[in-house]
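Next up: some structures, all given as structure tokens.
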Structure P
Amino acid sequence: MLKQRIITALILAPAAISAIFYLPITYFATLLMVIIAIGAWEWARFMGITNTLQRLAYAAVTTMLVALLWFLLPVDDSWFLVSGVQHEITSILWLGVMWWLFAAVLMLSYPKSNVFWAKNNFIIAVFGWLTLVPTWLAFMVLRTNNYMIDEFQGAQLLMYLFMLVWSADVGAYFVGKSFGKHKLMPNVSPGKTIEGFLGGVICAAILTVVVGLSLEWTSERYITALLVTLLITTISVLGDLTESMFKRQAGVKDSGTILPGHGGILDRIDSLTATAPVFALCYLLLA
């Protein structure tokens, strides 16, 4: 299994990096929309939907929501500060952040909280839209940051988010395997440990320090970046645990089978769906 995971990661990582840096914005937005559609197809399983047409219908509605957002808030043309839709975009990002705060409450109180949502497919569908749609917007906000001035600035910003999440995942995995003894959320994900979580935070903090040294940050920027790193790594775990909660309730091990050794698309982007809106909002508020 580990070998399969490594091989898939070695293929996915260069593909993701190439897409972030070299795809034209319109193609990048379209690729993101396809990924979100696949994520929606997988999310339909959390609603207990196995019928192909019904799963396609949910994926189609999700795609239409993203397309409507793209039409109304054209962040692919220039950065949104220029297009005059700053308030609308930040409002949607805040909606995404509020959803993840609510998801934290559901996750921390699981399984008691499942009485509220487990038997209502529409509520689970809304949870899926709140997870996936703001993710697309957050990615676009980050990728198009100052695009008319420097086409790679947003790519570097987005790459930093990916590296934070990846380093936290790697640190949590290996530290958890080696030293993990105390369960983090046994009712949701028995395999995750407090030691693994701390290992992920430390690895992400080391990454931030290295980036800061290369960019010659001031001490004030270091403090801000490390605080954001702590927030993002914590939210990253929240995204992972929330998806685990939905999988456990639906009785499935993985969200899908499209990625050998990793499961489905949602299994790979669960942390990013939680961190992207938070990171984008942090950047807008603190940059």
Structure Q
Amino acid sequence: MADRLTGYRILILETREEAQFSRMLAEQGAEVIQCPMFVIRDAPDPVPIEAWIARFIERPFDDLVLMTGEGLRRIMKIVRRLGVEPQFVAALAEARKFARGPKPVRALRELSLEAQEITEKPTSDGIAEMLGKHDLKGRRLGLQLYPDRDHAKLLAAITALGAEVDTVLPYIYDPQAAEGSIITAIEEMAAGRVDAIALTSSGQVRRLMDTAKAHKYEDRLRDGLMRTPIASVGPVVSDELGGYGLTASIYPDNDAFFMRPLISAMAKELAKSAPRAAAR
């Protein structure tokens, strides 16, 4: 697949895996326009996270649910600052580990650990469905949360299964820091200087729409999305687009909802026409 995207300008909105996605696209020759939807920052108060780590080490959880790879990496940053990495990794190894999609799996593998189960659907509902297949009565379950999402429904579902839930939120989003870049990206699409926009999470769709609305750029955004091919990583993103009356024209084959199949789908579809954005 080498050089199959040479000459094409691809807009990506990925934040947590921005470097990896950019590198994979660049390897295929693409010019990557990076526009993270927000800046990720450490939680302003580390004390609750430190206390969660201490509880985990003192008495390892029976189960651990990792919602994001970023979450585990941020936790490990504090673990290393505290000087308790061997103890924490040992506790991680004891717990039965559930992952919300492939990103937490990669973060675990960085510690030479594996998830016991991975959600078929990388959503909170998918996590609830997966856990619902297990008897959690009386089990202590650690739950790594992520910001900008109401987790009350998931917490209620896990509690209803009889588990004692201990949550941790290791990072926050700073959306204001990225708004200028988002407006610039909208202008690039509207001006026809983008060959495709690659969407890898439903939150990216909502963030685009919310920012455009806040800056009275809704018409400009819709104009840009109408003239720019939209690449969706999977059904969750496509459903979110549909809620705004938008449709992805590029989609991975064989239900392979990951970055590399998405890049392959873009290369296949964009090859049908010459690069238009790079010539402007």
Note to self: Looking just at distance in nm of label points 7 Å out along Cα→Cβ at positions 129 and 161, which of the labels P, Q belongs to the structure with the highest value?
What the structure shows: P
Checklist line | Structure from which 0.70 was derived, FRET efficiency 1/(1 + (r/R0)^6) of positions 233 and 265 (r between Cβ atoms, R0 = 25 Å, to 0.05), options P, Q | finding: P
Check: From P, Q, which structure was distance in nm of label points 7 Å out along Cα→Cβ at positions 49 and 177 = 1.3 calculated on?
Finding: Q
Next item on the list: Assign the value -13500, calculated as helix-only ellipticity at 222 nm (-39500 (n - 2.57) for each DSSP H run of 4 or more, over all residues; to 500), to the correct structure from P, Q.
Entry: Q
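Quick note: the coordinates plus some simple rules give every number you see, no bench work behind them. Not measured: the values here are computed from a predicted model. Cβ atoms are built from the backbone, for glycine too; each structure is taken alone.
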